Each structure stands twice: as C-alpha cells, then as structure tokens.
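Some structures to go through are shown next.
Derivation of every value follows stated rules applied to the coordinates shown; laboratory data play no part. The structure displayed is predicted, hence computed values, not measured ones. Cβ atoms are built from the backbone, for glycine too; each structure is taken alone.
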Structure P
Amino acid sequence: MSQSQVAYLVFDVEAIADGDLISRVRYPGENLSAGEALAKYQEEQIEATGSNFIPATFMLPISVAVAKLSADYRLQDLTVLDAPEFRPHVITGKFWQGWRHYGQPTFVTFNGRGYDLPVLELAAYRYGITLPEWFNVEARSFDQSRNRYNTTAHIDLMDLFSNFGAARMTGGLNLLANLIGKPGKTGIDGSKVQEMYDTGQVDEINDYCRCDVLDTYFVFLRSRVLTGHLSLDEEQEIVTAAYRYLEREAEKNESKAYQHYLEHWGDWEPPEE
C-alpha cells in the first residue's frame, strides 16, 4: 500500500487512568496507591458530575483502532496498534509514525478534538515524541493542523453535526450510527473500559474500539453525502464494498469484532415515496 493511496485515517482511542499520576497530582502527601487514588477521584467525579469519567489529561491509550481510507472513501484496512501487547508508549509511537508514513492523511474522528487527540498528544509529550508537522504553531492560524476549522487536517464529526458546538449532539455517535442502520453501542461503552482492563479483557476492549471505528466510518460516509462529496448511490455502493470486506475479515476469525458487527448490521432504508 503506497503512501499516496491513504487519504483518511479514521480512528478511535480507548484509554485507562494513570492512577500513579492521579495520586501524585491530586493527592500529594496522602501516600495513596494507584488504585486508591483512582477510586477516590472517581468518587469525587460522581459526586460532582454524576459520572466517574476521568479527564483526558490523566489517561493512557491502551487501544487505538485505525481504518485507512482511499481518496474515494473506500475502506482499505482496519487495524489495532501494538497487538497483542497494547503498550501505551508503543501505541503512541506507532500512531504518529503511521500518520507521517502515509503522508499526513486527514484524521476522521467523533469528538477526537475533545478527547482522542488530546490523549495522544499528551502521550507524545510524556514519551518525548517530536511532532512539528502536527504542532505547526508558526503557520498561519487557519493552516495549523490543530486549528478546529482545518478540516484538511482533521474532520471531527461531532463538530460537523453540532456546527462546532452551536448545537448539542445529543445521542452522539450511537444515535448517528443507528439513524443509518449501523450497530452503535451494543452493550459496551467507554465507561466500562477501565473495569474491563482491570479484569484482563484487553482483547474485548480492542474489539469494541474496532466497532467504534466502523460506526465512525459509516457516519463519515453519510456525512459526505450531506456535504455533496458523494451521491447517495455512490455511498451505498461503498457501504456494500465495506460489508464484503467485513465478511472476509470475519472468515479469518482473527477478531470477534467483525462477526459481532455483522450480526448487528442493519441496512439503511430510504423513505417510501
């Protein structure tokens, strides 16, 4: 696969809390273990917000799934990084190395600007990875890769559908996937990742991450119809080709994710005349 063939990288990140960092930063002098610090912070978050969500600044990536797309939006490949070890520092290095290797394709995410990319940016900072092409802060504002309106560098579908925060995208990726017949959330969501990791369910986390990338991909395709980059017939033909890809991957039995996704697959039905 040549670099010129990859135009988009659709990706998703699953992460776990760095309990040692939480202990040092939030509870200095209390001598809390990593587990104790995390539990205390989660309790505080539940009391304050109703959720045990830990901010991205305290998170480590333990699963990154990436789909490579051609310029005509066709799915070429979907992989998870650093399998089967799933080491945060290796995942981070491979992610940014891959982006460079393929000629800095456009990132496609759902809420990647608010979560996934900050996790990977801070991980690069932590591990001493140089990213001048991404942190091109001396370029003109609208040419900077991290500029929220630079859709050549990054298409965040939550920004697209919320008009960059002007409206609430209630229901999120799950809703958008369901609107076009795709599985969406099927029993697992990001709030369960920490517990799954702690109980050794790393493969299941990566399967979930693959499915999130597939949902993001199909929502991206429909967004291209919305923006006039694809006709509806073109989109449906690409969706069919992607379905065939998933069938082939499911037959290899390398990951349960593809079979699971196909079992929950639904075709989009146009409204009756």
Structure Q
Amino acid sequence: MYNLFVSGNEESWNGDPWNIERGRCVYEYTSDALRDRYGKLDQAAIAELKRFPSVFAYESGHERSPKFGMIRDVIVRQVEVRVVYELFDVDPFLGFEDLNTLRFELDIAKMEMYRTHWAVKDVDLTAVLNAQGIALPGWARYPGRGINIRTHEFEVALSFPGEERDLIEKIARELEHRLGPDRYFYDRNYPGQLARPNMDLLLQQIYGERSKIIVVFISGHYQLKDWCGIEFRAIRDIILRRDHDRIMLIRTGDGEVEGIRATDGYVDARRHSPEELAAFIEQRIGELQP
C-alpha cells in the first residue's frame, strides 16, 4: 500500500504543508474498497495512512521528478484538507518518466497524472521499486500492517505525562524514522486498539512484559498523573527485579518521582533536541540486541 500525491503546483513538495480540496482526497483513482476504508479520513483512517510510504509527484506538464516521504499529520476541515509530510532522500529514486513507464506496476491510470489529487494504491511499493534497483528505507517495507496490541512486542515504550505531549510527539516522529512503524509504543499510534475496558491492565503488560526498553520522562507532572502511576507500577516491578538495563530516565522538568532516587542517572531533555533524545533511545535499544 502507498499514498500517491499529485500536485499541479511546481512549488509543492518543498516541505511546507499542502492544502487540497476535500473531494480530491482518497476518492479519485482509488479503488472502492480503499475509498470505503480510508475515505472518511477519520482518526483511525489517518493513523493507518500515516504508516504508508508516500510518493509526492507533480502533474505531467511540469516534467519534474517525484519525491519520497511519509505523512506526519492530516488536518481535515469542511472543504479542505491539510497534509503535513516529511521527505526522505532516496538515491536513486523515480524520475518523472518512470511514472508513465511503470503505470501498470504502480496502478496509475492513463490520465491520472494530469489531475491534482491524493490517491491510495493497493501496491507493494517496496517490491516494485526494488525491481528497478531502488531501495526504500527499512520502515517502508511493511507499512500499515496490523498488530495485535494484546500480544505485540515493542522495542521501546514511552511513559510520560500529558504536559510533555509536544516533546514526545517530536521524539515519536524521529523514532518512526529510525525504528519504523510498530517498533515503539506511543499511545496515539493505537487509538482504536486502546479503546477497551481494563486498559490499565493492558498498559501494565506492555510496559512490564512486552517492551525491551521503557523510557520514563520524569518531572513533577509525572508524579501527579494517574495514568503515569499505573504505568509506573509495572516499571517499579522491573526496578525491584534489578533489571535496570530496561529502564531509561529522561528528565523534562524539576520535581521528584516516588521510586526514582537522586543517584539514578538520567538524560536532561532541556539540554538536548528531540532528534538527539531519539538517538539516545536508539542507542539503548542497540545495547540489548544479541
């Protein structure tokens, strides 16, 4: 599966958010089944679409080569949709002629590249491009695959208070790039799967049993939050078992957290960028690899 974005503006795909008419989103040049599944652009649909690799192309008249990337956010209004995206350097990548040469393989209709739109294609983009000698990043190999949140094992889980949401969102985006989808547990990646009774027990399983590393973002806010307390029950059990390598502490503000000692080491988030923090997390994961 992949997203195909086509713009008639040659200034598009410079990194700025892209606005498009609502009626041209996941409707035109998209199969009935995919239109029914994703066309409403509700929260669940957007969460899946964000996991698909994306081709950002121009209408044929511009003769400009497409770019590769992923959706970071989709904001839906009454008549327009704003797509926030991130581009990744892939060299080599498709030229503008390739979109015509590979029309069948990429499921592109004959006149499709003459129309500004956003389509979703039921095509294994990685396989098609591999046959052309084009290698995509590792995260693009298995886009949008479903997981069973009750059994799935994660490389890392993030435990944080809501006051740190903006920072965590940036770190999560970087982890998506570094690790790929479904390798890290961030609650907003699984809104539908977490909407169930006894979520507290599910979270304790994820943090306590099914995540190699748990990153705890500590501050006075963490101590006061009920859900942080639920997650920390599982984290405290790990500490009591002296399985200290599974815990990583990142301090986001002043304040004590019961169970965290003054002698415990931590990274000070106030001195590092989200990208650096994600790199530190990736390093810790690497230490536990066999």
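Could you tell me which structure in P, Q was used to calculate Kirkwood radius over Cα pairs in Å, for residues 50-89 alone as 12.7? Write out the running numbers ahead of the final one.
Working: P: 12.7; Q: 11.4.
Only one of P, Q returns 12.7 for Kirkwood radius over Cα pairs in Å, for residues 50-89 alone, namely P.
I have -8500 for helix-only ellipticity at 222 nm (-39500 (n - 2.57) for each DSSP H run of 4 or more, over all residues; to 500), calculated from one of the structures P, Q. Which structure is it? Answer for the origin of the read-out: Q.
Suppose distance in nm of label points 7 Å out along Cα→Cβ at positions 162 and 194 works out to 2.1; of P, Q, which structure was it derived from? Please report the intermediate quantities before stating the final value.
Numbers: P: 2.1; Q: 1.2.
Only one of P, Q returns 2.1 for distance in nm of label points 7 Å out along Cα→Cβ at positions 162 and 194, namely P.
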